[in-house]
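Heads up, there are several structures right after this.
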Structure I
Amino acid sequence: MNNMQKRRTLLKIVFGLVAGFLSGFFGGGGGMIVVPFLEKALKKPAKTAHATAILIILPVTAVGALVYVLSRGFDWGTGLPAGGGILLGGMVGAALLNKFSNRFIKVLFALIMIVAGIRMIL
């Protein structure tokens, strides 16, 4: 492995640590961090970035959920019904990902992040 490959691997590991920490700390939102990193730093197309982010976020979510359940910080009455909806929505979203262009996905993602940011401020 040459120096450039080593630096890229180290960058991926450091980024993974930061994304995992932020996802665990805030209880989600890893996609807002992982997708832009994959697109900008690693030059991945939007479809690849979104699909990869889902797979990257899965173990982080599972571990974070386990920690919250064990620490009794999980609301079962909200989490189970919402989780069912999220699973169904995730399957539909993943199926639709390949139906749209990379450009459309990037614009839609950016608009959703802008709306979410404004809502958090207000």
Structure II
Amino acid sequence: MIYICGTEDYEIIRPVTDYRDHPDKDDIVFKTGITTGLTMGTVEGKTDVGSQTHGTLEDQYYADYTSAGGDSGSPVYIYTNHYPDDPEREIVGIHWGLTSDYAYFSPVSGVETDLGVVPLTE
């Protein structure tokens, strides 16, 4: 399930219907974070990124969606057009960091490899 948005009295939560090992350049992705809520942006590319905490992280994706401290661990996903009134959501990664220009996320393939897990879907 993905928390889309909400207030104290009303929340929108939707199921994850599938996942992709990684996004494609120019895909429109969405991130729902605890700090910034629902934001969207375009995947700009893939790169190796230096992290103060984790050293060099290989094959990380970067996009121009808004994020802030506290959003780490948020799902990064795309909408498919199967049902225009309630499109399906496919997980493509997990948000972990930002710079002044981009937000960074680990692709599903990296999460699978590092943790030995497969994402749950409906």
Structure III
Amino acid sequence: MTTIVITANDALGLDGEMALHFGHCPYFVIAEVDAAHQITAARVQANPYAEHHQPGQIPQYIKSLGADVVLAGGMGGKAIEWFEQLGVTVASGAYPTVAAALAAYLGGQLSGVTECQHDHEHDHHH
């Protein structure tokens, strides 16, 4: 079994809207997926740290939910590092619904992570 946690804007579960900002998302959907990539269970968990959180708090919380994988619209570099240290796979991409993100991940279309670009240096012009 693989446990996949997806960021969500509402408490509708798989039908809900995917949240694009990892740290401030109000809910997480925790999906259990079997070896055949079938979703066997999904539950919604409110993000206890949506309003105020210390660095690393949310990754540790998600790890405590049993997560093997976390899917988010985008994520800061620090959070990515925390997940890597905790052994949780991170994948990011913007999808309209939680189910769509999950389907994309299970179908191999969603992998890797894109760091949220906030105020990083823009010196990549050659």
Taking FRET efficiency 1/(1 + (r/R0)^6) of positions 24 and 40 (r between Cβ atoms, R0 = 25 Å, to 0.05) for each of I, II, III, the highest value is that of structure II
helix-only ellipticity at 222 nm (-39500 (n - 2.57) for each DSSP H run of 4 or more, over all residues; to 500) computed as -2000: which structure among I, II, III? II
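No lab work stands behind these numbers, since they all come straight from the coordinates. For clarity, every value in this text was computed on a predicted model and none was experimentally measured. Cβ atoms are built from the backbone, for glycine too; each structure is taken alone.
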